[in-house]
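Following this line, the structures themselves.
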Structure P
Amino acid sequence: MRKTVLDIQQMKAHGERIPMLTAYDYPIAKLLDQAGIPMLLVGDSVGNNVLGYSSTIPVTLDDIVRHTTAVVRGAQSALIVADLPFLSYATLEMAVAGARRLMQEGGAQAVKLEGGASMAPIVQRLVECGVPVMGHLGYTPQSEHVFGKARVQGRKAAVARKMIEDALALEAAGVFAVVLELVPAPLAGAISRRLRIPTIGIGAGTDCDGQVLIIHDVLGLNPDFMPRLAKRFVDLGSIIREAATSYINEVTSRAFPAEQHSSTMDEAMLREALEGLE
């Protein structure tokens, strides 16, 4: 049975930690689901990690819908949250239309959007329409050109207070959980203790109710860059390179394919097929 937003909220109520990972395709989603991950995010980070973009900005709603359908087919138990990409929720009408596509066409069970109190009316409207919404505070990648670069948010008292107010405003508007990205650990803990809903940290310390990471960072599939907030749990990048090298060597040396990788046919049938041909 698929997890629901209520299941995720009850995990906080029961003091259970909430693991979350991104997923962008069918096989990875299936493997993560089999491992027991309760919540998967089809993030606009697909742009950086799959589509080859330098940021999340070029990712479109069509991109998220397409990848969400693959993840939903692969994961039968996890709650699937899909990102509303850059400027797809600039107005109430756009937000409703985007959420409709992610849920009707993509099959997501919830959507995520970035921003604080200014997003409360949009969150409230989506929730009124039956759309579970996850918030996102701290460093918000869709605003990277405003921030200048990925950096910790909330070290100054005024900014920290505003983030607390934003979190409370999002909770009041109806979000079922909120991501805290690149937030000082003490501030993230203070926010987590003030909210009834779960907080999901990424680079925000251990006091959040859950944690989320990019699956490519976890698996070692981003060989050129490893953000400080992430951890590589296995180096699949090296394994893949070694496998590709072995494949190249066996093809060039004619070791592959071997007899067991091929099929045969009756010699008489082949002679008949070739009869009369030059």
Structure Q
Amino acid sequence: MYFEVRGKQVFATTGGQPFDSSKPVVLFLCGSGLDHTFWGLHSRFFAFRNYSVIAPDLPGHTHSEGPELTSIEEMADWLNNVLMVLGADNISIVGHSQGCLTGLEFVARYPEKVRSISLIGSGSATPVNPTLIEAAENNPTAAIDMMISWGFGEAGHMHQGPIPGNSMAASGRRTMSRNAPDGLAADLKACNAYENGAAASKSVGCPQQVILGGKDRMTPRKASMQLAEHLAAPELHVIQDSGHMVPLEAPDECRSLLRDFIFANNPAT
């Protein structure tokens, strides 16, 4: 659906069902250079189980009007504007990679709106290789190739996946190409500059869930475990055979973990 935020057009998927702010809301936040399509399987699952779903394209990404947002803090405040426009409350946040940083900052700033937070494939800080940032600005094809190479496990590189006939790597490359160079570079620089993750994590008072890929090459295990240590009492799960793109590489297991956690902490009637 399309709606207006700060005088700019914004697009978000609602999982195939009309958005109804009276229901519990699941807010899906994607990683750098990606968009609403990353959450296609998961958004539909919750939308057809009496939740309202919102998976927005950030400004300057795919269907949302620019300019791009340049910091995680700005993204968190923009999300608050989105939710105010939609009248959304009782929110369960599900973030992947960059989306985890935005989700943590959002909870730190607007804790009264959030019932639970699920963090997938991230640390409380995500330093970005300077070569990747430089490539995103000047040679986006090379940057995308790096991210695809580092982001997916063996199945992704073999063009396999849970959906017959669909290549996870090809889909990721297509989406990031739509958002390069400006959106991708802005996202990576925002992640690299974000320094409030540890403090934001320690401030989270709602129920917390951390889901990690056992073969993640983009978020080092040390960083992801530090995130878990900063949180008060997270449910921690490691999907051993998955790389960084856990929601795509292990959708069934990821969905089951999200289902049990969100159903328990933000139940739909």
For Cα extents along the principal axes in Å computed as 45, 42, 40, the structure of P, Q it came from: Q
Once relative contact order in percent (Cα under 8 Å, 6 or more apart) is calculated for all of P, Q, which comes out largest? Q
Identify which of structures P, Q gives the largest calculated value of distance in nm of label points 7 Å out along Cα→Cβ at positions 150 and 230. Q
Matching task: -0.66, -0.81, -1.28 is the computed value of log10 I(q)/I(0) by the Debye sum over Cα atoms at q = 0.18, 0.20, 0.27 Å⁻¹, for residues 62-125 alone. Pick the structure from P, Q. Q
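Since every read-out is calculated from the coordinates, none of them should be taken as a lab result. What you see is a predicted model, and the numbers here were worked out from it, not measured in a lab. Cβ atoms are built from the backbone, for glycine too; each structure is taken alone.
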